[in-house]
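Structures are listed in the sections that come next.
Values in this text are rule-based calculations from the coordinates and carry no lab data. Given the structure is predicted, the values throughout are model-derived calculations rather than measurements. Cβ atoms are built from the backbone, for glycine too; each structure is taken alone.
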Structure I
Amino acid sequence: MNSKLMNTKELLSRYAAGQRDFQNLNLVAANLRNVNLSGANLSGANLAKANLTGTNLSCANLTGTVLKGAVLLNTNLTRANLAKVDLAEVDLSKTNLRGNLSTKTVS
């Protein structure tokens with residue numbers, strides 16, 4: 001997998017402009033707190049140790065995404081595709097997981 005580098009500001013600017021395909025991005029330790037990325041395709045992205053507190057990832061494609069050690073406090077993952085997601089070291093106790101397309105995860 002070839003990961004693409006993009007900073008948070010560029011990601012948010014492109015999302016605001018209507019882009020939704022952000023496959024294989026390298027966003028390790030990114031601060032995406034309280035951001036709306038609903039419907040985004042983040043499949044294969046590396047979000048390890050990212051701060052996703054309060055982030056809206058509803059209906060997002062997170063297939064194969066690395067979320068190891070990410071902060072998912074009050075994150076909205078409603079109807080997100082979580083197939084093959086690495087959720088090691090992630091506390092999901094305050095995360096909205098209603099209606100997920102897949103909850104088969106890798107840990």
Structure II
Amino acid sequence: MIRKKSKLSENEVKHVAKLAKLNLTPQEVKKFQEQLSEVLTYVEVLKEAKTEKTEPTSQVTSLENIFREDKAKTSLSQKEVLSGTKQNYQGFFKIKRILNNS
């Protein structure tokens with residue numbers, strides 16, 4: 001079967017970029033226009049797959065989470081924990097600011 005190639009317009013790419021809060025250069029718009037168009041074309045291919053007899057699934061590996069039993073243990077005291085730090089303040093680690101107030 002001959003597939004019609006999906007083609008996004010530059011305006012559609014710019015609209016998607018705006019929704020994603022991305023500032024794209026004209027070169028990036030062209031690049032993503034091609035790439036996103038290829039993705040849409042492939043989605044059309046996937047739509048042709050026969051899935052009527054396939055059960056819905058959320059994953060295919062049959063792996064399950066394995067939980068261990070929670071057991072209370074003694075842990076380090078606050079003094080022991082803070083003994084390895086250069087600075088502390090009122091029982092907490094003191095570090096350099098990493099976020100601005102702006």
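Quick rundown of the values:
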| read-out | value |
| --- | --- |
| Top of I, II by distance in nm of label points 7 Å out along Cα→Cβ at positions 24 and 40, largest first | I |
| Read-out helix-only ellipticity at 222 nm (-39500 (n - 2.57) for each DSSP H run of 4 or more, over all residues; to 500), computed value -2500, structure in I, II | I |
| Which of I, II leads on FRET efficiency 1/(1 + (r/R0)^6) of positions 48 and 88 (r between Cβ atoms, R0 = 35 Å, to 0.05), largest value | I |
| Winner on FRET efficiency 1/(1 + (r/R0)^6) of positions 8 and 80 (r between Cβ atoms, R0 = 35 Å, to 0.05) once structures I, II are ranked, highest first | I |
| Per Kirkwood radius over Cα pairs in Å, the highest-valued of structures I, II | II |
